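Bear in mind these aren't lab numbers, they're just calculated from the coordinates by the rules spelled out. Quantities reported herein were computed from a predicted structural model and do not represent experimental measurements. Cβ atoms are built from the backbone, for glycine too; each structure is taken alone.
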Structure I
Amino acid sequence: MSKKILRKKILVFRKNSYKTVSLKYFLLKDILKKFNLLKNKKIGGYFPINCEIDSLEILKQLENSGHKISLPITRKENKMDFFEWSFKEPLLIGKIGIPEPYSKKKVYPDILLVPLVAFSKYKFRLGYGGGYYDRYIQKIKKIKKTLTIGMAFSFQEVKKLPINEHDKKLDFIFTENYIK
């Protein structure tokens, strides 16, 4: 199955199913404990769209526990960078219609929460097709060690995912039921 057909199929299914899933917000304390995360980590998050896992509650908990959070701002040629943000600050609607930070303080996250459309047991992801996150992951891994965590519902896991040389493997996938 092509990426385009799989993407369309999963997005329709997610739209019809996401409200039936009971989220535990990934048992945040267990996650922080599992990765021995100390305060003052820089967390790159995302503003949820299209029925994605709502990462805002997770980001709020992380900010309240002393972590610095950031959100992406999209650039030309399907590129993006992360900029410091706090829940006390407003967001602006970006050029592709997603809320973005007003801040111009660029950061390089220690931990990157990554939205996705589908994923495989090998921790590869299928996104929306623009390559924003694959390009960013490739860029940041040259700059520093960054933990990449895909955020998804368990029903977004697929047995076979077409991948190419540009697709970047994630370190972990978190769902409402398990961590891979």
Structure II
Amino acid sequence: MSSLLSLLLYLLGGTVLGGLMLLTGVPAGPLLGAILGAGFLSISGQIDVASWPIGTKTALGIGVGTVIGTGINRETLGEIQALWKPALLITISLLITGIIVGFLISRFFGVDPVIALLGSAPGGTIGMTLVGAEFGVGAAVAALHAVRLITVLLFIPAIVNFLAPLIGINLPK
């Protein structure tokens, strides 16, 4: 099968399941669906491993960064001024926890220390995978982050919905 056809099939699988997840109302459903759609195709072994053209991942990373960046405005800066202390505490605690978990995974499960540290780092899947690729362990880091991302996307919204009434938070419908 040609590389272009493989890529198109992965894009189709991600688009179809991402579109279906959009209809479910699951937070970040399109992202989760696209990950699962492409992942299921890859796991099936029926389609060749995707070989992305040089620069594609970088371009997609720039695109995602641009989408996130356009959400930063003056209101966001005001929120950062009010939330910098919690943001700092969250960042430091996640870094320390990621380092500790990375060392524990490496020691007790025999995982390469670079994979364990990058896989448990509190970064986004794309960013940490790109860093992992520079160390030659991108696929393993991507796998760890994909499991984390899928789990978080599935469970955290449900947990928030469950806890909101118990702690007196009114969520938008």
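Among candidates I, II, the computation of helix-only ellipticity at 222 nm (-39500 (n - 2.57) for each DSSP H run of 4 or more, over all residues; to 500) that gave -7000 used structure I. When relative contact order in percent (Cα under 8 Å, 6 or more apart) is computed across structures I, II, the figure 15 traces back to II. So Rg and Dmax of the Cα atoms in Å, computed for just one structure, reads 15.5, 44; which one of I, II is that? Answer for the origin of the read-out: I. Each of I, II could give FRET efficiency 1/(1 + (r/R0)^6) of positions 59 and 99 (r between Cβ atoms, R0 = 35 Å, to 0.05), but the derived value 1.00 comes from I.
When FRET efficiency 1/(1 + (r/R0)^6) of positions 131 and 163 (r between Cβ atoms, R0 = 35 Å, to 0.05) is worked out for each of I, II, structure I gives the greatest result.
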